[in-house]
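Any read-out appearing in this document is the output of simple, stated calculations on the displayed coordinates, not a laboratory observation. Everything numeric here is computed off the predicted structure, so don't read it as measured data. Cβ atoms are built from the backbone, for glycine too; each structure is taken alone.
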Structure I
Amino acid sequence: MLKILKLKIILINSNPKIWREVLIPIDNTFEDLHYVIQAVMYWGNYHLHEFPLTENKYIGDEPPNPQSRIDRSYLKESNVKLEKYLNQKGDSMKYIYDFGDNWRHEVEVIDILEKEDSREYPVCVDGENASPPEDVGGISGYNQMLEAFSDENHPDYERYKEWLGIEVYDAERVDIASINKKIKELSNP
């Protein structure tokens, strides 16, 4: 029977912690996992990413400019199944997205389950705290944005409000149903 990984994805250095739990078949690829992470963080897949294995090797796509990463080798993410590196409870690895904002994630296997025929996979099952908006400037930029939204008199309050097109930013909001809708959209690009 097909095994399902229960993964916890934590945005490193987020405080309070921003995390999601997902269920994904162990025979999916790292490309599939990349799209799931994009969906659960509610990002748009606009930037480069990688799953580092060592200092000189990563799982990802071929770099757009091979000279930029000449000292590193890669495994094509669409060819590498999750079971190769994430096959036991406690296994973990990093995922880095947007090398400018440098969103670093810890991806950990918290359980291995039997596939339920009545459930669609991949699926997000839990999470805490809203994901930062894309291109906000990494963790420090996100913290500055939260500070600005906490005070209508803050000098950057109006700028963030206009940029995001919202009146109020709820840093604790997690909409699992919306995330799962996005998983379906992004996992079939």
Structure II
Amino acid sequence: MPLSTTHALVPVAAAIAVSRPLAHWRLVAFAAVAAMAPDLDALANPMFGLQADSIYSHRGFTHSLFIAMGAGILAAIIHRRLRVRPLTAAAVVGGAMASHGLMDMMMDTGSPVAILWPLSATRLYADWRPIHGGELELSHWATQLPPRLETEFWQLVLPMLAAAIVIRGFRALIKRFA
């Protein structure tokens, strides 16, 4: 799975790419937390002794598009605190959280994702899985983390931020000549 911090960069990159002026920091911060939140289910396995295929274990129900929609609805309810319109709050936060499950589905390692829960408990992979990585074992995190960070930087972080900057520049160019 991509590291939770990498998931948090999705709304940051989106804010760089499309918001005008740059989105309020409260919205971006809330969306970044929402993008990381599905990985809280990784704590359920050791805390409650869940089986790996349980819907409540890692990559289970918290990675669902419907849970992301619920987070979007919550954001719409508290939109004033985020200093945006309700629809903007819902779309940004819901989209940020949904991106987590979608990115995990595109990993070439790890377990599949219950992206359609509660309609289906079936866990799915994407047909196209270009993101390389693996599970981090707590006992070996010091040796596994540096190469993992390097891989995610080159495969996800740099392309995501570069695309955001290019999109923002292109939009500014169009606006200038329009």
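Here are the numbers for the structure shown:
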read-out: Entry that produces 10.6 once mean count of other Cβ atoms within 10 Å over residues 111-118 is calculated, selected from I, II; value: I
read-out: Test item: FRET efficiency 1/(1 + (r/R0)^6) of positions 143 and 167 (r between Cβ atoms, R0 = 35 Å, to 0.05) calculated as 0.45, pick one of I, II; value: II
read-out: Computed 25 for relative contact order in percent (Cα under 8 Å, 6 or more apart) - originating structure among I, II; value: II
read-out: When distance in nm of label points 7 Å out along Cα→Cβ at positions 95 and 127 is computed for each of I, II, the largest belongs to; value: II
read-out: At a computed -6500 (helix-only ellipticity at 222 nm (-39500 (n - 2.57) for each DSSP H run of 4 or more, over all residues; to 500)), which of I, II; value: I
